[in-house]
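Each reported figure results from applying straightforward, stated rules to the coordinates on display, with no laboratory input. Because the structure is predicted, anything quoted here is derived from the model rather than measured. Cβ atoms are built from the backbone, for glycine too; each structure is taken alone.
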Structure P
């Protein structure tokens, strides 16, 4: 969910950037595919601002804050603790991103986040059980043996580049490295985009017309995770204790669209992921990401 917001694809043009601030909400959930397992849900509040360089109107700095919670559970059919195929975990965090866009073609950025894992400290267990019992009227999960509570610091560094293929088609690439107690590893994103608005939903262009616009894209993300505390409960790979064994290579396929009308933007992304841990019974997982952003110019 956090790296999708770091990509840019749009037509190079002079002087299109404009100062703005924004606020947005984002919801990830697998219930749209009639599922309730693995990465089960995510809720995020986004806010920040874009600042045009005084010396270069084609250079924009985006300051982006995210406050979010993610919930991870075993398969819905596995309520017995001894059969669990995936760890229970909650992840509550706040993140700050700083991204530089150069001429709408390339850029770089970094992020820094603070967060906490665990069933109750992250508020995952009470929120998840409330949703199951009160909202859906179904049996709550057991939340037996969740990943241990721990406070985390993590940082990321990334770069991106876009290659125009005519007026509307583009290829984009973004390598990234993660380092910290929550996750350590690297990732490369490769995709193709069609349309006239940025893929990054939090980066706005000054619009001469307030008409409806639409862009679509396909993207693959290959990540190698050396460690991931939220899936194993281990800070270091050489720790052999514990029940969960991380699948280090991980692939994500995304297909999405973004629409804009004046200062409003809506994006929807379907996501397919491969296994996170070796004990996971299903070889893939599906969920949908929806977001709505309002910009203030």
Structure Q
């Protein structure tokens, strides 16, 4: 008899222990409900919740489970009734926790979408600004290229940089990225600023505007067309000592380059280059070594 009583008490103990936790389980469910309600006090979160039928249904189900837990506990007469109340409370708590997690997840997604939209708006605004800046600089570049300019190597090289920047601008498509626009804008800004500075510099003393033929010869030489340079400077006298000095210098350098390119076999071409060097020396010699090979410059020694 005592043994039978012991087994009955052992079987009843877990039920009784579970029944004693019913109030605690309901309190935990109420706390979970409170967290959900706290989230919904945020207007943006409330709108997100209102727009999601599944979330509203999940809340109704959680509320129903919690109400059932309260009612079951209030009407409980046996430990098994209180255990059932606890089970309903646990189910309610889990339902609220899932709802809270889903609300936070959707909130994070909404925030990410909003941030992405803001970033797209900022990029679109930046693209508009960059395109306007590039358009203004391109117009300035075109105006600078129309100005009369000396035929110095630095000016011609800078004009080439402006032309390349203009070409890059003209090749920009309507869907060009901010990075592409920024690169072209910077190219235009740097090259136009350099050319404007060169064109604004006062001419050197006793300098004379270079004849158009000399300008074309300089351009041909910088392009590596040495034969064309020689042809353009067949008559090197340019009306001023400085222009004539440059003409002899360029023709000598072009002839020397042709001599090297043809295997250094045409001694007549070499002697012509040497003669041009002597004429250039008589007019003042070479004043800038930029763009000329050391071997050619050695002829001046």
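Details
- Origin of the value 0.00, where FRET efficiency 1/(1 + (r/R0)^6) of positions 34 and 226 (r between Cβ atoms, R0 = 30 Å, to 0.05) was derived from one of P, Q: Q
- Taking distance in nm of label points 7 Å out along Cα→Cβ at positions 74 and 218 as the criterion, the top-ranked structure out of P, Q is Q, with the highest value.
- Test item: helix-only ellipticity at 222 nm (-39500 (n - 2.57) for each DSSP H run of 4 or more, over all residues; to 500) calculated as -1000, pick one of P, Q: P
- Structure from which 14.9 was derived, mean projected area of the Cα convex hull in nm², options P, Q: P
- Distance in nm of label points 7 Å out along Cα→Cβ at positions 90 and 106 - highest-scoring structure of P, Q: P
- When relative contact order in percent (Cα under 8 Å, 6 or more apart) is computed for each of P, Q, the largest belongs to: P
- Among P, Q, which structure scores highest (criterion: distance in nm of label points 7 Å out along Cα→Cβ at positions 186 and 274): Q
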